[in-house]
Structure P
Amino acid sequence: MKLRNFFAAILLIITSCGSPKYTNPHVEIQTRFGDMEVELYADKAPKSVAAFLRNVDSEYYVNSTFYRVLNQDNQPSDAPKATLIQGGIWKSPYKDTLVRRPIPHETTKQTGILHKDGVISLARFEPGTASTEFFICVGDQPGFDFGGGNNPDKQGYAAFGKVIKGLDIVRKIYNCPEDDQHFDPPVDIYTIKRK
């Protein structure tokens, strides 16, 4: 009986070592207010997730920031409103020379990942120009989905994951002092790393 239990334990160890910890990749965003865990939907948004993980593995986000916030009070009254925090390396001048490939645009129509509370998405100008900058939705943001009214081209933004732990940290950052949509001071991101 003891020998059978021993072999069962060995089999359990062997099979658990070969299986991944998560079905989807997870990353941890470490900030001065605490950490948040983000699940990335590689099965739905493979190009966006692969590019984001390349940036993570290249350590682009070491000593980066959340630098921008959109809230109900800092947007033109005649524009569609949005609530989010935006981060990346844009406020890290020493990283400006890094070569970053643009990411092909994966719309919410293609992926099915809608801009709900806690969803992470790629910031961009034109479709296909996203690279290192990202934002996290605070509340549901249907105007960022394909066909939504927050972008004139109606292509929306490329959502690719969701905060599954640390939404309280997202809200704490969201409520930090800001001046003209920019956090004052920016909120430190110590690093983003795989879990």
Structure Q
Amino acid sequence: MRIVDLSQQFSLEEYARDRHSGTHIDAPAYALRSAKNVADFGLERFSRDAVLLDFRHKKPGQPVEDEDLEAAEESAGLALREGEAVILYTGGGESRLQEKVYLSQNGAEYLEFKGVSLVGMDAPSIDDSESSDLPAHRTLLSKEILVLEGLRNLGAIDSPRFRLASFPLRLSGATAPVRAVAIFD
């Protein structure tokens, strides 16, 4: 078995200042009132078969649209399966304020239609830095599709399918830091 760490290193002080820093997971309560918090989900939701889709060809500020997702599936020679996690490999941005590749609302709707359980990305947020209404978050979280952000080291994943484990600290909040890893047999 081989394990690849996909997490950023950060301190608890950084997390105390900004709960949306480092590698973290967002639960529905992040974008929706009276919705589930991280601790409301069973541990099985944080360990999933996963697919890596490559969007490094996109330029900062460009969205990942539904047709981009379809093309990435085709290019990788696979189709997303219901219940899987999908990880978007963009080359990532270090800062939420930095222009980065992001998931469009129609891209989020496509992933919802495919029945994925979790969407991850190597950027601090899946939404456009300029957006204040968080359309991708709202679309996914309204269907209890978890959002995993701030991933790193995606280039070390050498197979389009792998096992993802991203267990959060047992916090009763809308977001929590995680140690995310890719597992290969």
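Where a number appears in this text, it was derived from the coordinates with a stated rule and is not lab data. This structure is a prediction, so every number in the text was calculated from the model and none was measured. Cβ atoms are built from the backbone, for glycine too; each structure is taken alone.
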Report summary line: Cα Rg over 2.2 N^0.38 Å gets 1.16 when computed on, of labels P, Q, structure P
Query raised in the report: When relative contact order in percent (Cα under 8 Å, 6 or more apart) is calculated for each of the structures P, Q, which structure yields the highest value?
Result: Q
Query raised in the report: Quick one: mean count of other Cβ atoms within 10 Å over residues 59-66 came out at 20.1 when computed from one of P, Q, so which one is it?
Result: P
